[in-house]
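Enquirer: Heads up, there are several structures right after this.
Only the coordinates and a few stated rules stand behind these numbers; no lab work does. Everything numeric in this text was worked out from a predicted model, so none of it was measured.
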Structure P
């Protein structure tokens, strides 16, 4: 029998139901003996799969394998909102962190990612329900109006501005809600069924010759190149310096990649102050295509408001309406707790937001809710590097809720670093490791709760057109560096 997680989020379950082997209870391949590899990637989500694919595309003879503790795509990759966005709204943050030229290149790369993923899916027959219908970034109260002005002015300077200002009537017509007051539309965005994309990438990776072992957790990892005595005493040749233990077999690899998302800290506590594990909570209706058509939700356009802990929503090809909200639960000590693999505990909050956005749908019950962990970095941007500067274990994480498209960039970066290429992918601002830190516990969690609750009070006042407390406004500024919440 196929081993299954106790709870499978909607997108992932829907994707797995379409796989013949899964329906017929044919177990996935697990590692059952010792093996060697040129590259072993730990983690079968978007980052791991894209990295493997990029490696095989650039060097087909390379022996690449992936191990995944559950099923490929069952983590964050298969349970996000499916909003494929760019980094254009984070241009000013990138300019401050990496300089103007790097910021321009990274925005261009994130826009290229949308087109490249679409082309890849078409070329390899991945039915990921990818619809390149753009995105709407809106203001739902007066305080949110103008929030993009400085960013758009900077993008204009470099002829990078794909955003078009829309007035209230047009925004409301396309967003299916009269709550939106103004907004900007960019055609450089898409929506996708995230579980189907992940499982499609797995299939293609295997076709390229990548060996994938599911239900194969990593128990321990050691880089013997950092210990000359261990290397001399190794029973394997000196080429395979990285040793990875799993329940049924040991892997001897030349290089390894940690593509673990929020689960990274379970093996590498050195990053414990570099990210915050935060929930993104989602709900979806049963199919209601006629109602959505009447509301104007007729394509795959994604809609996001301008809150710090953003609401995001979109319709699906089968006529469902999905609503998500980030920034609800912040995990103490960054533990990936059981609540991240369960129906959301914030259903009431999602219901209130849904009814306010869509008053004509107040009688529509949610078919299912779910939640998932996001690895939020101090900058709101991912980071890449080596665990040890002279070692052979690489990593990439910290996507901060914006990884659907950006993991394609992550795959480019990690593949280039592993192959020793000297190019724009291996040398950019993202490849210098984490920038910024969070305080240690319990200060981090207490401070996070203080800021989160201040933001909630501030935005409640703004919704009601009343003046927020001065202290709440000041506390809310601490969240600005990390950008918008999960999508």
Structure Q
């Protein structure tokens, strides 16, 4: 598809860009500026060629898949070097990623075989078109003990409050990475934007999402939510052009990546028809068969919530998804499923297929769950920004705006598969710590860091659930 240079230039000129550009005259090919170095005074972030960049996850923990938007129609690259050896510059060529968006030009590039524990600085662009300002990322040391951050439903643009929500998103991203400065990656569970196309200017939802600088310094993964398809499924082209997905199944947005001792499987759950669910089920089976051996943990990212009091538990499409995929997850050994979509926090019981294991005492933060063969834990996370929240819906089908966990238990309104829920109507993020024996998920209030839930999953026989100090 031949794109219009005039369209590209007009769109970018009115956009709020994310990267400062170092003009060609200030660029050198033998080394890179140090991260945080000042660009020349005449660098113009509002009209430069590089914007909406992200350092995405690669196929494994030693690789990065870059994605950026540009106004330059010529060849571009990513150039990178270890921060302690700045003259050892390497380059990777970029290619155009054309899924049909006309308002901008997208470039994808990949780097691999990076050194464990090493910090790299990088720039995007070209001598002819100009360079982005230097950024840096650190590669995990590669052992079985590490951490990552999970967020969902940033959904910038709800009610048209783009600037307000962008500020909240930047604050959430800053607070989360400050709480875990060693996080190996950020995982965003869908609905990065409200949708309705790629609006530009001050109402630009994608501009606002990519305004969080952490997306360029911590490798980031994202999955497609339903709002990435608003107003029509054609709008998914914007998701596809912004995310350079590793190991993608065709153009389905189903993909996987490996990180240390974990295998991540990311599903595009917008297709909940029989054919789409069958495709996802087979993708999970094939991926685990080919890449699951030797992994301590298998983690699935899926936007729609399997077990949630957010008002959709009995919807036909959610029931169909739950019935089609839950047995497959138990069959192949998935350990943890991370969901979003319902804008409230929910934790399932351990589920073997569709059957819950209900403990003798009520669930509470601090629980340690010992996993038997086929057991899967489902967590639905609350929105990271809070443009909207959903009321608690009981098993009677009624909404209860002021319901509490304690009262719902007293009234017997909780679904039999749901162990714990929270709706405090504040944005959240989750810190996930991984060891060979355990996964601990601490979900926190994004503003004040107060605890929402703390749950630890351990393999059968790895520890005594009554004695978490054994972990």
Structure R
């Protein structure tokens, strides 16, 4: 019998007592076997060992509410946010003003749920996926936790590819794309490996050099006289482009919703919910809107400046930024700026690498036995495996992936918001001690039914190269987010009372 099998056997045969109703094996207390050795090794390195266990009030030592703001400020003040803003012009054929208005409006829609879910962390001390048991049930939440694992790794791959493009642009492409993917992935692993406190400390300061370089880009773009406002179009085609670009914007900004509370669980219960909401909202909003508008502005240069167009066509967004900062511009210092921008991706990937381990632990009790940092390591390897081939088809990969993520998160929000406001009547409707007792949590049938309806809404409303829904074809444009949210919310509001009547929970 292997060491891992021995550890699992010990957890079920007396070395660790577990009530049948308890859904989490508290893997923090193992003395023997491979898992115990891994934990002791992690303790020596001062690695955060706790995973999805509830954070008690005694453990809540992060008293600064501003840490929640700087967390998301740094995570979004990155080159991948810049690149997203350029998609409106580069992919959807829009101009500067319509891109800007789309960026502002759809970001606001996406940020509100993230800021709202963040207020649950100090109140209950639960990670987002464990908190979601109150909405989907003990077993139903596993579906969403699995989807969240895919989202975390997918986002990490998207971000890493953008950084690899930049690194490949430096020094005449001497660093191969696969090398850039590996560098970014392992630098992110180094930060997230140690856990919550190290992640917050890194995010608190890492945005500063990136912001300075974005200001330099503004100066160089202004000096080049390549920016153009263009002419804002009207009509059905324009409306379709706005909706499709807005889907990508929404998917990026609301992408943090499925692990929002993970980064505030160590804040005390007394943290004001309204203050926390606005701190998170502003921490998200400024970098998202600033970087995306800057990306759109730089992308207009490809319409007026052949050097910018050639750089973009040759090496994607990395080539565009290279043309702005290096060619006929800042030369060696510009290449240094490119490296810093590439490294900014670490700040964006940290939440993905950290939260994927918590989502994996939610999927299965047995997965929860392994320490969090082991799952972070495995997720890093998977991200590298996805990121390298994705590099060679980045634009379509980025656009398609963000849209799909936006669909499932719209469904998640379409179920959770009605449950919270209608059926639980707000925060007072939770008995938090029940979070780990399956028989006291919702059965989850109404949530899964609503999820299926939400998928149907996305199917008829999506506008993708590989599928155009019948309703989307009428626009023509992507309305999958609106329909998936609406279908899921209506179905849940209709089905939940029946579930409560039959099962009483």
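Enquirer: Assign the value 28, calculated as relative contact order in percent (Cα under 8 Å, 6 or more apart), to the correct structure from P, Q, R.
Expert: R
Enquirer: Here's a follow-up. For the read-out helix-only ellipticity at 222 nm (-39500 (n - 2.57) for each DSSP H run of 4 or more, over all residues; to 500), a value of -23000 was computed from one structure; give its label from P, Q, R.
Expert: On the way: P: -10000; Q: -5500; R: -23000.
It traces back to R.
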